[in-house]
Structure 1
Amino acid sequence: MKDEIRSKKKWKILSESGIRNQKMGIRKLIKILLNNRGIKTKKETEGFLNPRLESVTVENVGINKKELKKAIIRIKDAIKKNEQIVIFGDYDVDGICGTAILWETLNKLGAKVIPYIPHRAEEGYGLSITGISNIKNKIPVSPTGGQNIKLIITVDNGIVANKAVEFANKNEIDVIITDHHVASKKLPDALAIVHTTKLCGTGVAWLLSKNVILSEAKNPGDPSAMPQDDNMNESHLELVALATVADLVPLQGANRTLLKSGLESLGKTKRVGLLELFKEGGLDKNSIGVYEIGHIIAPRLNAMGRLEYAMDSLRLLCTNNKKKAEELAMLLGNTNRERQELTMQTVLHAKDSISDNGLSSKKLLFVAHKNYEQGIIGLVAGKMVDEYYRPSIVVSIGEKISKGSARSVSGFNIIEFIRESSSYLVDAGGHPMAAGFTVETTKLLELRKDLEERVQSLIDGETLARSLNIDCELPLSLVNQDVYDALQRLAPFGMKNPEPAFMAKDVEIEDLRLVGYNSNHLKLRLRDSSKTIDAIAFGMGEMSKEVHVGDKISVVYVIDENVWNGNKKLQLKIKDIRRFIYLT
């Protein structure tokens, strides 16, 4: 008989038909993994394992072809008439990369085009009346006395900008919206809306760019019409890869295809801005993957929009000047370090503001303060979810207007939840897992009360229980290089395509020691009946008080390839440990 004494997470085994012996084979393992990710038919399997860029089409991602056609006709007309076009982006990686793609494309085609990124603190998110007014003031009036700006193309925003579009229309400015956020019930009265929730905003911009270029060709159906003299298509795919990872979109279907192609492009990039950013971050361009984008590159590109002005991140991506690129890369790196420190301080303050008394009964965390920096409240909300596993809302209180950012847990649609309180809000937008909103400060307490009351009937204990998905059981004795190589066919890993996780039962701890700057990681050597393998448990140093050499444990792990001094060696990355005491 055995008594489990430790388990902070609920282990959820997705497939009971685990691989228990060598005869069951790698093919069976891959089939299990694909099935766990919803890939079941032969066609789906082929598309997943062998993604083809040609499959990423307007039809396949659900973009309205009529709206796309209207957008292309208007863009070509603006180019022909030499009208001023403004690419109105967003201040995060997704908005910056998409803006770079459309600006470079239209500039290449001879358009009179400028990029514009709103200032987070001064103009707020997305297309706004303030933003349009600022653009009008910066662009001189034409010699004939008319307004020069005739067309605005949004990137990664605009799908809820009803008032701003109405303002633009009154000022005889056409608006083309390209966005991927969840639409509200009433769409803006834009000239064209190029929209899908199946891609990141940059992915939408890339498809528009590609189709504008093809429409300029003598034979629009000929892919060879894409300009190859400066490798624009490849260069743009690397920006799509950055945004796809940074915006945490599901890595299946078109997103997976674009990311896979984009990662290949990143390894060959000639963008001096990215090369200098890699250098500043200590990265080798030949080994850029999802982790490097998500933890090193994206935070630096995002930092400017969080604390300063995101135009500098856009300039870094687009510059051809090596010296300028070096200066901008250093600026982004320094700003990111400042952002890290500020985020840490704000998280500590937010945690202190939550009473431990009765915390377990709270289904929503809501913290607000006048000193919270608008640019980092989303990061703070994410940290709160990580710590307490509750939907979390963090608000930066302003004198008249306050800004809120929310992050959710799996199974709870945070944007739908927030929009149900629309009577208290100025606006709201986002995704099921992440959202932002604006509220008049005088209504903040009413909003909080409404949210906290409504959440009680919407979330149950099951939703707030952390769970750890395990693909299947895989004994340590079956872990080898062939298995690892086969698993890489499922890469790149990320949202909706997690790195395969396995369970091994009753393995013995042969060696154990603490490693890391603060001794917060656990280094293990594990053994089953016929195999011994090294393992690392990041952030699990405290477990050294619970498990010891000679103990039998069950582990959830992923297979990793550790490279040291040019030598490759398989190791396990431990995701969780359960220890058992056997009672007689």
Structure 2
Amino acid sequence: MKFSPASLRRLHWLNLPGTLLITLLQRTPAVRVIATAADTVLSSPATSVLKAAVSTLGALGAMHSMAGATALSPSQPSPASVTAGVPTTLVFTVTGSPAAPQSFTFAGSVPPGMTFRALGSSGAGTVSGPINTSTVQLSGTPTTAGTYVISIIGWRGANGSSDQHGESYTVTVSGSTNAAPTITTQPSSRTVAAGSPASFTTVVTGFPTPTLQWFKNSVAVPGATTELLTFASAALADAGSYTLVATNSQSSVTSNAATLTVTGGAAPVVTTQPASLAQPAGSAASLAVLATGSPTYQWRKNGANVVGATNATLPFAALAAADTASYDVVLTNPTGTVTSNAATVVVATPLTAVLRNLAVRTTLAANQILFVGVNMSGAGKDVLVRAAGPSLGALGVPGTMVDPRLSVFSTATPPALIAQNNNWSGDPAVAAAIGRLGAFPMASTTSLDAALVTAIAGGRTVQVSGPAAGNVIVEAYDAGAGNTARFTSIAARNFVGTGDDLLIAGFTIDGTGSKNLLIRAAGPSLGALGVPGTLVDPKLEIFTASSVPAKIAENDNFPGAVDTLARTLGGFGFVPGARDAAILISLPAGGYTVQVSGINNGTGEAIIEVYEVP
């Protein structure tokens, strides 16, 4: 080895024998470089590729060091052969120099997709430097075939300073260059029986590797992002036209359309319908259904899914008042979906909560009649009946009826007039009942509202009208004591319009505990009784009577079991298949509002009914 003047000065200063110093310069740097690189790999999350590279590098470095030559020591000799699209790591250091390199810089051409970084580093990488490290790696996924010559310079000082050693290093990249996606195997249409497996197969080429997405009838299929699209058990709903879209940085391509046709199979058939039940609170009970077709099950309560109720049996470990409702089950298999008949569950509760009153507010035309029905059990009791127009206006309601009048009739055939009133004239019995029951006060003793107190046993019909149009509220209050005699049903019939002209009724449950109620909105079945111009398709909604009303239940078309229950309570029967609405529900004490509207803004005559369910 030939020494520069500076090197000779350092030799003299060290005062070491020349042969010993040469031996150290040949051996010690290589040993130090190999140890540093190995420590870096073992303490970092580098892959086994890096470990192998360091091992190779150590062997090469030792050989160079032993030979005494200063040389670039790569993990793969130049020229290195790599493949486009294949992740690659090459490792470099400099051996045989007086000291291990402290930094590297680079020149020439680096394969696209690859960068230099310190061995084991997870940084962004560079193609020029400087990189402060004793061992550097060239890593990444080369994207373009070709031959690339790189000048790699190792520096004894940091940031590319002090003595240097540089060599050329060649990387030959073979394989594909960037290419647009191509679908070399197109998906083929197929026909399978319902419940059978099915698949579409494709083969896609391109570089970079394309991303894939299947579409059904031009809508992306969630999670379908591979060349193979499979259906473990094809359903009728899976039938359609499927395409695969392949995309990379070069372009996008869409496969030919392939049609999946699903045939055969049979929808579930219910062989045993769930049966209605009425049992006391706290008892165990269950609803069950039997069906063919190996379906899945989803039980519903008043039309809403019961969470977790997905077996053929719906158990009740201990019945509670809130379980009172109408239940059905939706059965589904790959061929179709059916819904069972409805079954009612009525949970008997103590008679501690009762219907206390009914109120109906509506707009009447001149001489149009509003019908309100009440039924009182037992020997009967006094009832406060009011038709308020002027007093309603005193509360801020606009456009109220100036002079309403009311009449009370029996339900006999023909009806007999029981009582009537035009102007209440400060009737003391009426005033006393208003104060005792908490009803809103009349505007004055001379107001033209109508009101009376009359004893009711059994059924009565209240008719309200006026010589001039306007808003009016009709109320019936249980004015007696005790629960033995009580309202068992209340009803209101009127024309259902749109917007503010819906049929709206309110009622109050008084006492403690909950009250089982059947609430109905009849339109088509009312027409079957001879009422003209009925509402074709009523919708029933129940709200809390609070400052911010909350909807607690709704129904469009009634379940058959609820109609069976209504007949046992004295209600008229609904026409099978008619679009009347009904809800079986248990409600705690409080105020409630029932609203009847027409589907698709339909209008016509309808009736609201509220029945006590014992």
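Every number in this text was worked out from the coordinates using simple rules, so none of it is lab data. What you are looking at is a predicted structure, and each value in this text was computed from that prediction instead of being measured. Cβ atoms are built from the backbone, for glycine too; each structure is taken alone.
Which structure, out of 1, 2, was distance in nm of label points 7 Å out along Cα→Cβ at positions 107 and 403 calculated from, if the result is 2.6? This value belongs to structure 1.
Each of 1, 2 could give distance in nm of label points 7 Å out along Cα→Cβ at positions 427 and 515, but the derived value 2.3 comes from 2. Quick check: 0.95 is what I get for FRET efficiency 1/(1 + (r/R0)^6) of positions 139 and 331 (r between Cβ atoms, R0 = 41 Å, to 0.05), calculated from one of 1, 2. Which structure matches? This value belongs to structure 1.
Determine which structure produced the value -11500 for helix-only ellipticity at 222 nm (-39500 (n - 2.57) for each DSSP H run of 4 or more, over all residues; to 500), calculated from the coordinates; the candidates are 1, 2. Source structure: 1.
Using the calculated result 2.6 for distance in nm of label points 7 Å out along Cα→Cβ at positions 411 and 499, pick out the matching structure from 1, 2. Computing distance in nm of label points 7 Å out along Cα→Cβ at positions 411 and 499 on every structure in 1, 2 gives 2.6 only for 1. Tell me which of 1, 2 gives 8.5 when you compute distance in nm of label points 7 Å out along Cα→Cβ at positions 131 and 483. The read-out comes from structure 2. Can you tell which of 1, 2 yields 22.2 when mean count of other Cβ atoms within 10 Å over residues 307-314 is derived from it? Matching structure: 1.
In this comparison of 1, 2, the computed figure 6.1 for distance in nm of label points 7 Å out along Cα→Cβ at positions 115 and 547 is attributed to 2.
Each of 1, 2 could give relative contact order in percent (Cα under 8 Å, 6 or more apart), but the derived value 14 comes from 1. When Cα Rg over 2.2 N^0.38 Å is calculated for each of 1, 2, the greatest value falls to 2.
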